[in-house]
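Values in this text are rule-based calculations from the coordinates and carry no lab data. As the structure is a prediction and not an experimental result, all values here were calculated from the model. Cβ atoms are built from the backbone, for glycine too; each structure is taken alone.
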Structure 1
Amino acid sequence: MVINITARYLSFLLLPVLLAGCGSHHPTVDTVQLRIQEMVSAKYSAYKAANNLPDNAGVVVHLVTPTGTWTATAGLPAGADQHWHYRIASVSKTFTAASILLLDQQGKLRIDDRLTDPIPGTDVPYLPASPNYEIPNKSQITIRQLLSHRAGVYDVYNTPIQQAPYNGYMYGDYIKYVLDEPDHQFTIDELAGVISANNLSFFAPGADYHYSDTGYSLLAKIIERVSGTSYDRFIADNLLAPVGLKQTIAPWSAYDTSLPAPYLHGYASLDSSSGFDDTTEYNMSDQVGPGNIISTPADMGRWIRTLLSGRGPLTREQLTRMTTVPAGNTSYALGIGNSALGMGHAGAHPGYVNLVAYHPVDDVAVVVATPFIDYSKLEEHLAFITDLGKEARRIAGYTTPWPLQ
């Protein structure tokens, strides 16, 4: 990041009820659906007007609860609902972290091992002993520190590199725009090599917290080396299929820039006064591990609720490790953060911002997805989608607050 529901229909839902002994049907209105839809429509209309958003930018709110599932949209093209695809951005980290913890659970790695330690049962280290992987402090960094963003690994995706030839550009922007290689096939070896060659680091391992997409790229490399299969194949076999996420994929090719139909077009602006560009198609090959996954609100609601409720592949013990915020961090645990809506993750990418959260006390999952981003108003944007999620929960009858941990 950069920082990142299921009713049957988006229109008002009428449920036929057969009255005993009369043989006729009388419709009753799903008042929760009606009120959520009215709330989302009103709030989005005001937000769009205040922020000069393009037509079809819109929002989808997806709520999954023990008493019902509801979806509301506003501003989107006709027919758009919880089954339309979008880029989940840094919410992808929940899959990467779950994969690492699953491998730990299976005894195939240990999250408190250091990156130079051998993979259990082998003499092969977690990261290659090669020049590309001579990152600063490598022998001191643990897998747990990568998960919690406490490893100090320099984030070449989000942080400018001052050394020549980058001269203040972030690495991906340098390749795509300065070298004019929009179809460049990025690799994790390459990203790690930039860190190693330029001796880039935020701080000594464990000394502080600094969000790092590149740290999660290294975790994807560890998943591949430990499992013997590619990152996308590992999550497909071990997470997507078991949880029933049929509309979720993890593209890695520089030429796989589109989204499966149906999908939400993404719009991005550095400053809304200068207008928005359609950024739907994008080379995601430099985001394998931290942010490359494409999904739908329906799949994301199922994912976060299944995972964090204990109904998924991880044991309760592993979930406790995953959701416990380490000393020194404000709210981020191991691939899971805390928001006013519960545990989960937010994600932002050119064209998309979303928030995916689960409240363990009331077993409610909330997904709020917006196919637009104005980088000059990102904090306001996140407050807006958080408010939509909180209001949807309240209307559905779930008001237990979630203390930020």
Structure 2
Amino acid sequence: MNIVEKKIYDLVKSKPWIKNIIRNIYQSFYDILPRKKEFFKNQIEYKEGYFFGFHDVNPFSVNNNKVLSHKLLHDNLIIPKFGEKIDIGYFKFRNEKFEDFIKVEESTAWNFHKGARLQWVGLESIIFNTSIKNNLVSKLVNIKSNESKVFDFSIDSISKDGTLASSFSYERLNKFMPGYGYDGAIDDGFLNEKAPSKTGIFIYSLKNENLIKMISLEQLLRLDKNELNISKFNHYVTHSEFSKDGRYLSFLHRWVGDDIMERKSKLLIYDMNEDKIIETNTSGMVSHYVWNEKNEILAYCSINNIDGYYIISTPDFKKTNHIAPNYLNSDGHQTFICNEKFITDTYPDKFRMSKLKLVNISNNNVELLASIYSPKEFQTKDFKNHIACDLHPRVSFDRSLVCFDAVRNHNRSLCIMSI
């Protein structure tokens, strides 16, 4: 954003419905002008009708010869209902080219932004959310033997060693953040309670299939002693992720009033070694984050009421470093290349161009990798019809490739580019 856009954004960001009206009018004016030319640092490879989803899990296999994907069987522009099918599988991948798509299973619990939370478990197995007889479950499948196991809980994230899973109520998430849960799913979200004692963030053992820890929304409510009248809001959790060493589980605690578009967020860390919750010093806004190998978190958040990308360091998570504040002043989805570098994206600007940027943390250098057109029909129309196709970049384990979702020929598409 330029200086004027940033000032206007800061004035209206607490009123999302006003922000969206201004955005729509502003972009519509620029729609009259000639379309900007796309830019890619290197040639992209893409497959139309496929997508992966969120930026916090990796679709690449460790040896780079497979790339996980969802295959659409559904309209690009209509929010899926719980029970509608999508194919789950992977592309064979060689010489930076997609080969055959191998279907493994189907899912009936997915959305456009986070898919079915499809992810690798070890070298030969995948896990994802689905449903059986309208009950929300997760399924682990070995892609070589086709052996499978069903867990009677949904998953959000899996620990790096494949032993732990995090979970929460997708029913509750979908009510208060439509498009990120599963529309129509029922999983005891206790929707008539503001901060229930029987739901919150869950940690399960995949080996023993048992619940290890539950931190309730009621417990999280009690943490926020400095928030005035916080008990009158509806509380939920989302965006959980294990640290690379498996010691910590991070998640967002969010609360909304009658207008669910106006929300506040706090990044919390559960220390499994010490059995304690650690509060970060985020001030009311956290959108997206990821861990690196040094047990540091990179988050787009507000600290001391200043929005930006921050490195949040262990062990107390109070030390922070504001990254490239003069060049990164808008929200995005980040992914680490290594501990010192990351890639992030932007939402469509006034010309409906979304950007991919490579950032060097040590010197705050920012390099443009791609500028990609996002057609108007993929603009989210309202808060309950969240159909946007965000780039959500993810980086291969050998640090040579970035995978992202984009619109190609008016279809959601899975894209890969050399970096």
Structure 3
Amino acid sequence: MLPRSLKDVVLLALLSLCIWLYLFFAHGRFWLSTPELSPALPEESPDVDIIVPARDEAETIGRVIASLAAQEYPGKFRIILIDDGSCDGTADLAAAAVPPGAGSPLHVVPAQPKPPGWSGKLWAVSQGVALARAPVLLLADADIVHDPRHLATLVARLNAPRVDMVSEMVRLNCSSRAERALVPAFVYFFQMLYPFARVNDPKSRVAAAAGGTVLIRREALDRIGGVASIKGALIDDVTLAKAVKRGGAIYLGHSGLAASIRRYPDAADIWNMITRTAFTQLHYSAALLALTLLGLTLVWWVPICEAALGHGWHRLCGLAAFALGSSSYLPTLMRYKRSAVWALTLPLIALFYMAATLSSALHFWRGSGARWKNRDYGAPG
């Protein structure tokens, strides 16, 4: 008979392989890195109000507003930029990006002071929604540039087949060394957490959105109680998607017509992005944190350790699990035009994300909450 410790090793390797067999074949085929909308014109073109919350976005806002103003949309649209206390001339740069005149689609509005209980971004969005009159709203981040065909394509998907909300994971910046190493994995892990096929399945309870581009029907937003119903959410896109999906269909895909121009020059910048909300995603639960770290160890580190150090059946299990994990990363690498060799480094990249998630929890336990644009939101009560 096998010694007990060896039995445990074999069972651990087998468990890791079973997890990967499930993830690869039964978890919504998340790894395919699909769907993506092709450029399209809507059969109907309702008025659209585009709401852009902005706080100290001088680096990006001019390009963003210019791209929105250049939309080739057959219906009427206007841009409502909520300047949320910027100190870097964001509002002036936005206005300079659009030719002035009576026909200008841009309206710049200074934000009111943020009341207690609101996240800064959602408070700015709520003020834009209050000024909007169109039946369709586009919630757009101040760091995303849009192809001229983008708005028309989003509206076409909103109408056929009809859904209440359309969201896209835009192409993220991937130019610096840190971005090339870590950004594709961010997208991959998001797909793993929220398989897009399940998000788009009305029968599934899985709901998510990518907050940089969210097109939503005004009636759907009113149905859930408006932005005020999620006013304190730090992961506002997923929270909004869950609320909307309880009463209607939603769509989430990748975008070939929009891209983020926000830069993350160093690994520390990506680290800070993760730590801002990672523990929020786990509902500030130590138990969920422990389970998450244990699960990620089983998924990423047991296979490679068994493949490198194991023998017999547990080595074969480790090799098979590692092969499934590595191959599942290839479509995302192809989307970002990265070498397939990066798939072999995914366990190391996963370790970076695990450490950042643990750091997020430590920040919370020390009493420092999430931050956005130099605002400290503290720990939830």
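Can you tell which of 1, 2, 3 yields 1.05 when Cα Rg over 2.2 N^0.38 Å is derived from it? Derived from 3, not from the others.
Supply the structure label, taken from 1, 2, 3, corresponding to helix-only ellipticity at 222 nm (-39500 (n - 2.57) for each DSSP H run of 4 or more, over all residues; to 500) with the calculated value -3000.
Details: 1: -8500; 2: -3000; 3: -14500.
Of the options listed, only 2 reproduces it.
Structures 1, 2, 3 were shown, and distance in nm of label points 7 Å out along Cα→Cβ at positions 115 and 147 at 4.1 was computed from 3. Kindly point out which one of 1, 2, 3 the value 26.4 was derived from, the read-out being mean count of other Cβ atoms within 10 Å over residues 299-306. This figure was derived from 1.
Match the computed value 167 of volume of the Cα convex hull per residue in Å³, for residues 35-82 alone to one of the structures 1, 2, 3, and report its label. The value was obtained from structure 2.
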